[in-house]
Structure formats: C-alpha cells, structure tokens
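Each in structure tokens, the structures are laid out below.
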Structure P
Amino acid sequence: MDNSLKEYFVIIAPAVNDRVAEHIEFLARVSEKTAKRLLNEMIAGVRSLKTLPYRNPLYNRPYLPLDKYRYLIVFNRFRIVYQIDGDYVFVDDIQDCRQDDDKSILIT
C-alpha cells in the first residue's frame, strides 16, 4: 500500500482527554468562543494524524527515548505529543507549551 494513502488508527490516552477537558473548561470561563475554537483545532490536529503522522518533527527530551515521539503544535501554544507504532498513532500527551516540561504526562 502506498504510504500516502495509508490511514492510521489514532488512540488518545485517557489522561490526555482529562487534560484537554481541563484546558477547555478553564478557557470557557474566559471566552466560550475561544474555547470552542481551541477544541476544534485540537480535534482537527488529532484527526490529521490519521493520514500524515510522519510530517511532524521528532520530540526529543532527555527523559524520553530518542526518536520515539513526534509533536504537532495547535492553537499556537498546545503541543500534541504522539508516537507511531505500526498502524497506530498513540497520542500520549497534550501540553501547554507555556508550562515547564515537569508538567508532562510522559514523565514517569
């Protein structure tokens, strides 16, 4: 199969869903319109991983295995961190880029 036509299964970690819900709820208190826009951009970003997960740069940090993760920036400040394993894309974290790395779900 041509990789340009390949579709991946995208799986989002439960902790990521919780984190996104917190961001959306917080933002909705300030601006419901902006919160909806953030949610739509996150959904679009995650959906784009179904067909083009390799287009984004590697996410290498000292506490992570080398070349395991990639990332996608959405809404100019949220980093979707994911890994590709065969036919699957696992979204393991969504980070507010303004926060320190110690808030990462990936640190165990």
Structure Q
Amino acid sequence: MTKLVRLLKLNGLEYNVNRDPQVYRRVTGKPFRFEALLDGTGTADVRFIVAGKTVHESIARLPDRLDFTVSFETPGIRVGELLIESTDARYERYIRLDVEEKGWTG
C-alpha cells in the first residue's frame, strides 16, 4: 500500500497540528490555501467537509499536486475534514480553521 499524501501545506506552510494556530488564521473573506503532493496511480476523489457540508470537491490525477482554496464570510473556529480517496488508499485529516472578524493591527 502506497502513501497517498506525501506533503500537506496550509497557507504556504507545511501543516503541523502542534504549530500555533495563529500561523494559519485568516480574516473573513480571505481564502485558506491548501496544497498537497499526491502519490499513487490513477485518480483520487478529494473532498473538504466543514460542519457536514462539502465546501470543496474535485478529482485529482495521481501522482500530482493538489491545490484549492476555501474562504468563509463569518468569523469563528471551524474544523474541516480533508478526505482523499483512491482505489487503493485513503487519507483523512481533521484541520482547524480560525477565521477572525478583522485583521490584527499594530
């Protein structure tokens, strides 16, 4: 069995659960940018689900680079589920997204 996702980036930085969430925060309307290096053969179904609603859905060819954006118009903390499935592998990751009402000034 091959590893489906070799690298996952959020907003240009390698995604790390232990990193300070301030690094990944965005203000309302500004998109979160997801990038992933995919491995394997064939195609994979990609879905990003927030609060039970699919906010991004696509099909990626393997191996390839996946790139998509998601933005929110209301502030708050959301937990999204990134789900990538191919015929022989599955990748699932929960990602915390913090959306601020306005940017930090100072």
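Sorting P, Q by distance in nm of label points 7 Å out along Cα→Cβ at positions 57 and 89 from high to low puts Q first, with the largest value.
A value of -10500 was computed for helix-only ellipticity at 222 nm (-39500 (n - 2.57) for each DSSP H run of 4 or more, over all residues; to 500); which of P, Q is the source structure? Among P, Q, the structure yielding -10500 for helix-only ellipticity at 222 nm (-39500 (n - 2.57) for each DSSP H run of 4 or more, over all residues; to 500) is P.
Have a look at P, Q and say which one yields 46, 32, 23 for Cα extents along the principal axes in Å, as calculated. Answer by label: P.
Just so you know, all these numbers are worked out from the coordinates, no wet-lab data involved. Worth saying up front: this structure is predicted, and the values here are computed from it rather than measured. Cβ atoms are built from the backbone, for glycine too; each structure is taken alone.
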